[in-house]
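*Asks:* Read through the structures below before going on.
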Structure P
């Protein structure tokens, strides 16, 4: 793991294991996307995913301040940008809503913000990322950039070439690790990894019904060089989130196959 400041390195080890990989559960959706029934009881979800083997949780200040006691040894990545919700049809500007000092006061190990190159929010989000990097690195706090070309609604811009560029932009602006979309194949995602000199994690995207296909995507991304995943709806949206995390944990940290992950999911779901 390559990072410069000693304190930032220590915080990175709260998120990434010794193998350089991480299983991050994303629970930051409520600050702008929707009210998800599966997240109605955050304490239950946190207990399940941490018991299953989650390495870190991507969360909002509200969740962190209310449920810090549930986090145990899991790392905390705090979402610090926003101000843009589905009620406003995602038309408003993205802003940094919280400071690095607040993130540290609340116990965060790292912070996260969006980067949408190629979208109408390109300037806002990239300026936010650059400013956040400057603030955080002065305090030894790692930054995760969620880099999505065109934003989440412009799927036609989610090409392998654009994803590769978006990831490179994020790390050139100083991000310590990046969350992005999978490109669809090992070959194209390997090119993303080869052009990145920081860890790259794959986002989970919308809820899918085919767990085997999801596990296959994760296995392919890992084999192409991904440092792990940052997944929300495909974990806590599953009927058995603890078993889902346990299966992903084996994929990421123990090189399990999709078939082995399915067996773990089936065993965990039967309890």
Structure Q
């Protein structure tokens, strides 16, 4: 029987300020996440993880400047990729400092989209790394697109895709907060029955975000729930919430079928 596999998305707004190019990196938050994950991994050595982080200000700013969601731009795709690899290196180094065995996977190297949706993906290297106890670390990225040359592939699309491929039905989305209603109260459950009512509360990001902010995130998760029975949890990245998620408890906002 396969050992448990967790897929966790670390939001760009959790990692960085989403204003200004290469906005401040929240190193304290990153280090806390890495410490909690390392502690859990030490007590559950056979459990496997795939991490996918967002772009924050690093990727979204050049993506917006060069309209990379809609078109190919030679300089734009280069600047965006360099920015994303810079942020990925910060995350990788923080994880490695906590004695976690990690390896970067840049989606531009193995994913192709068609009309901004994943159409081709070669996962064998990632699978083999995972089988060796390595934690693959992916990120939102600029990738090649068969229709428009390139596009921005959101981490919010990557995570449900991986969940389906690896048959993992429980995924975590670390955000700045859970999902709130108009009274600023946490919405504990979003499912197919109440999604159309709740989506009016879902806004865009406070900063530059070409992938749709919370509204785009929940749309992806509802589709994953409908297509693959994926159960997702959107929660803030504090130690208590992360520990509850890893321990199999409900936390933050649950998105399911």
Structure R
């Protein structure tokens, strides 16, 4: 392997380490964001439950007012029943009175059902609040750990950026441009090793995309110190060792 590919290998090695550090930083940020999303979801759930409690309690209050109004009406019907002077009038008022009693029982059932739902939703709120408090405590721990790690990783990142700049200065500008384009296209993986399909046949494929590589490129890699690219994925190709068959 010539000086050009050696320099590119050093650059690729630093690029790989840079990518690893960046991924570690991004992973920690994603962990924090995931916790934040869970907290936001729990807070939204609690807000919804409290809204349900408020609406259900309002319904219970309306039912209670209706029941009191009907109780007053029932008392008046009883008074009227006692003042009746004919069987026909008595029967009519008695029918109203019995109907009112049935309606009051239904309203009381509605009040009890509403109050039971309020109690159930309050218990749900308390349980969700406990979960929320735990999530907030865990978020605080994760955020602190992430901040400390990012500070440490940022120092590594700066050191690697300096190393990358130094390594890049050892590469010809035209070659560096090819490397940078391949990096952008393949998430930092600008180089690909040639893989021999069969030890007794001069058949090679790109280690990056598995496309077949022409023999003239294999010959060029073994005889010249210049950049050869995969015609499919544009990665910079290299051989770990000379090809084991004559090509």
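Read-outs: derived from the displayed coordinates by stated rules, not from any lab. All values derive from a computational prediction rather than experimental measurement. Cβ atoms are built from the backbone, for glycine too; each structure is taken alone.
*Asks:* Figure out for me which of the structures P, Q, R the number 74 belongs to, where percent of Cα pairs over 20 Å apart, for residues 103-214 alone was derived from the coordinates.
*Replies:* The value was obtained from structure R.
*Asks:* Figure out for me which of the structures P, Q, R the number 3.0 belongs to, where distance in nm of label points 7 Å out along Cα→Cβ at positions 95 and 119 was derived from the coordinates.
*Replies:* Only structure Q yields this read-out.
*Asks:* Taking mean count of other Cβ atoms within 10 Å over residues 47-54 as the quantity of interest, name the structure among P, Q, R where it is greatest.
*Replies:* Top value of mean count of other Cβ atoms within 10 Å over residues 47-54 goes to structure Q.
*Asks:* As an exercise: FRET efficiency 1/(1 + (r/R0)^6) of positions 71 and 151 (r between Cβ atoms, R0 = 25 Å, to 0.05), calculated from one structure in P, Q, R, equals 0.00. Which structure is it?
*Replies:* Derived from the structure labelled R.
*Asks:* Right, next: Computing relative contact order in percent (Cα under 8 Å, 6 or more apart) gives 22 for which of P, Q, R?
*Replies:* This figure was derived from Q.
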